[in-house]
Structure 1
Amino acid sequence: MLKADDLARSHQEAIEDKARATQQKKKQAACESARTRYYQMRDAARLFKRDADGSRVYMSDEDADALRQQARQAMSAACGT
């Protein structure tokens, strides 16, 4: 009976460990994605959006700075720093 309890507990711990590892990988991927996005925006000379025709519409400096700030906050939230 104790073996059955130990086996069940070990099985449950293995499932929880696998779930934790999967969650950690997702968190790391989200962090890397947010970091990459922020650094690309930070290093870009000009930021733009696409209009309905697919043409570039360049953002004002104020709008670009606000977008960079949002990206930095998203990176901080995703990476925990």
Structure 2
Amino acid sequence: MNLAIITPSAANTVANVQRVSIPGSLGNFVILSGHAPLASTMAKGVVQYRQGSEEKELAVSGGVVKVERDEVSIIIEQ
């Protein structure tokens, strides 16, 4: 699935990922390929994602996430 990370200061960072862990406002949740469509706010925390054999992390102070047809879009302020 594709992951787009959108910030005010940078162009989209797009990566093909296997899994994304989100710090949701009501608790952490994991998005895998084939996940049902959703939109959610994010709390302060760490977005973690697996790209190939690498685990990557991104600290966030909040934002929103949208999932639709194996496309995960995260909009954050850094």
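Values in this text are rule-based calculations from the coordinates and carry no lab data. These numbers were taken from a predicted model, which means no experiment stands behind them. Cβ atoms are built from the backbone, for glycine too; each structure is taken alone.
Of the structures labelled 1, 2, which one yields 14.6 when mean count of other Cβ atoms within 10 Å over residues 21-28 is computed from its coordinates? Mind dumping the intermediate values first?
Working: 1: 10.6; 2: 14.6.
Working through the options, I get structure 2.
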Report task. Work out which structure the value -27000 belongs to, where helix-only ellipticity at 222 nm (-39500 (n - 2.57) for each DSSP H run of 4 or more, over all residues; to 500) was derived from one of 1, 2. Result -> 1
Requested in this report: Please state which of the structures 1, 2 yields 1.0 when distance in nm of label points 7 Å out along Cα→Cβ at positions 37 and 69 is computed from it.
Outcome: 2
Query raised in the report: Which of the displayed structures (1, 2) returns the greatest value of distance in nm of label points 7 Å out along Cα→Cβ at positions 5 and 29 on calculation?
Result: 1
